[in-house]
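A.B. asks: What follows is a group of structures, each given as structure tokens.
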Structure P
């Protein structure tokens, strides 16, 4: 008997109907957001309750200021500049007076930048902050606290450490995304399958075992997403996992551009604020590059795809990442190997933190970070945009695929030349 082939999701007619459905959902979502916007602007200087999700002292103009990032109860993010002497309030609930008289609806969707005054601080800490403090207690060095905070609970990194990580080419590995969700899903499946199989065979052998395990894993990942306050890249990852398995369970191709675009469309329709999230779009672009590679080389063996895909992602992400962030170092190219080793490192440090030995690898990591000499390089923004255009063209044309690869190699050469 020949093997059944998985089918595409849409033809032209059903695709148009689905697009219409997305537009209806988007209009309802924007209407709800506009209602929340007008509610916020009922007063010029409203008192609102918010969570402090990031706090850092920065030079604004020629004066130090505390830059505080808040998330309001309706999900809107607000960035405020306050006195540099404000105590550390990360993870706390506060009552803040905001100046919103001149804020537009577009600014509301993108994230508000305004002045604010904290009126009251509530004593309780968020679940995310409690997790972070537990993790941080295992480490003495501030860089290690930032590293594992970003790795496990998506806490924002300081500008200095973020520049270091970016210059080493490790941003994608450390920032929580679908990569981490995939590893966590595999760990969850590995742990749950033996337990479930014993119960499944005895009491309900008629049920689809993998489907039941998947739903348990999805619930756990959904709780993790909620606890980490709906990080945009994680929202994309969770959406891809949920939609992807739903398609797979119904015989629809998962690794297809239709699946990717459907997931993006659904997420943007229900959560239009994601449109303005750089983290969300970087996450989407990374998945697009993966699908492009598999489109042309899915006939390769699994280990060949795994190794080549890491090289491909490194080369093709360079133009857009360097044109935006512009940090590079001699150790940058070794991130290909480091990202491969991350598949072992991530579950290992999870176990080490679980048994109270989270600091075991700190000396080796600190030595690696201290050896990295990160410098600024200049790559024109037009190069980054060209790489995006070529990536979209590579969906249909292999010439664009090769051009994208050559552009990445040329960008790498330019960066090396600038630091030599």
Structure Q
């Protein structure tokens, strides 16, 4: 028995060194420690179907249960319940579940107006980003922050994980001349930040405007390991938009999304969007052979045939709806080494070589997605495969310095 105290000390030490700590989203931490920020205040919430606490209960429901005074909801692209397809504009509406007014931020109005905010003291932002520059929720964040600053409103960001980890960074830094509704910040395609860290960067780098001052509070997560992907967090994935049905799709999304600027299907209308691609005029075997010759790390390309279906709810028709597409499945064999941006550019390059008479490219849109000016000559010469010019490396080094200033969580 005289050894028992020493044994207990060792057990306690072991648990203190390796505790199982479940992640807490910014929304969880808000309810535990920061609810006083909205006490006796009228609140507006920018959210959608994925704005849940770690227990799966929606933020709005949790706030109403706690007695918060919610004046209105604000919806990003895809709608308050994620029912609208990419690029579809929609109007203001009444939320069928809560009866609250919902203002659309993806129609004629992208930035909350003075009229929308007149009955609001605090604007809460809680959207799940996917780690790619052209995903529009960070642009919604920017405009909402601007509106809050212009109208003297408190702005609260409830932080969430970067689902494809907060370490890996890839792709060109956006050329400022290519700012658009799919990218407005000088950051790489795969930026390695959380939505809260982006908010900090926007303020810290004066991207809102030199004369704008914002009263902002970022509520950080607890127990998030930025090396991890979302599917390693022991929490269910709720698609933040209709075609990112799994974490696997978010992994390949930063590269396959480039195909949106072509007449090749990126798999929309199937359950594997952004993990597969194809068209009726593609020879799968030949395409796979040429792609595998590139020896890209962490990935293999496999034959896949599919027929895109229209969206049943909205009747939205995708590329080649109801047509058989001969294509490719992107089998990510090792996420540690897989480079989605390099993979996406390689796919477009090989398609341009094999199918010059079939492939149609919107070079202006492709340039906005990639962040560099892409011309037909860029493809013909293969220069699209190498964005590591001296000037691009300088831009990336500068980004890394800026990023370091605004990191909230330990950067390994």
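A.B. asks: Can you rank P, Q by mean count of other Cβ atoms within 10 Å over residues 79-86 and just name the one with the largest value?
C.D. replies: The maximum falls on structure Q.
A.B. asks: So if we calculate volume of the Cα convex hull per residue in Å³, for residues 199-286 alone for every structure here (P, Q), which label has the highest result?
C.D. replies: Top value of volume of the Cα convex hull per residue in Å³, for residues 199-286 alone goes to structure Q.
A.B. asks: So, one more: Assuming 72, 54, 47 is Cα extents along the principal axes in Å as calculated from a single structure, say which of P, Q it is.
C.D. replies: Computed on structure P.
A.B. asks: When FRET efficiency 1/(1 + (r/R0)^6) of positions 71 and 223 (r between Cβ atoms, R0 = 35 Å, to 0.05) is calculated, the result is 1.00; to which of the structures P, Q does this value belong?
C.D. replies: P
A.B. asks: A further question follows. Give the label, chosen from P, Q, of the structure having the highest value of distance in nm of label points 7 Å out along Cα→Cβ at positions 175 and 383.
C.D. replies: Comparing P, Q, the top value of distance in nm of label points 7 Å out along Cα→Cβ at positions 175 and 383 belongs to P.
A.B. asks: Out of P, Q, which structure matches -8500 when helix-only ellipticity at 222 nm (-39500 (n - 2.57) for each DSSP H run of 4 or more, over all residues; to 500) is calculated?
C.D. replies: Of the options listed, only Q reproduces it.
A.B. asks: Further, regarding this structure: Where does the value 23.1 come from, among P, Q, when mean count of other Cβ atoms within 10 Å over residues 231-238 is the thing being computed?
C.D. replies: Attributed to the structure labelled P.
Laboratory data are not the source of any read-out in this text; all were calculated from the coordinates shown. Bear in mind the structure is a predicted one, so any value in this text is a computation, not a measurement. Cβ atoms are built from the backbone, for glycine too; each structure is taken alone.
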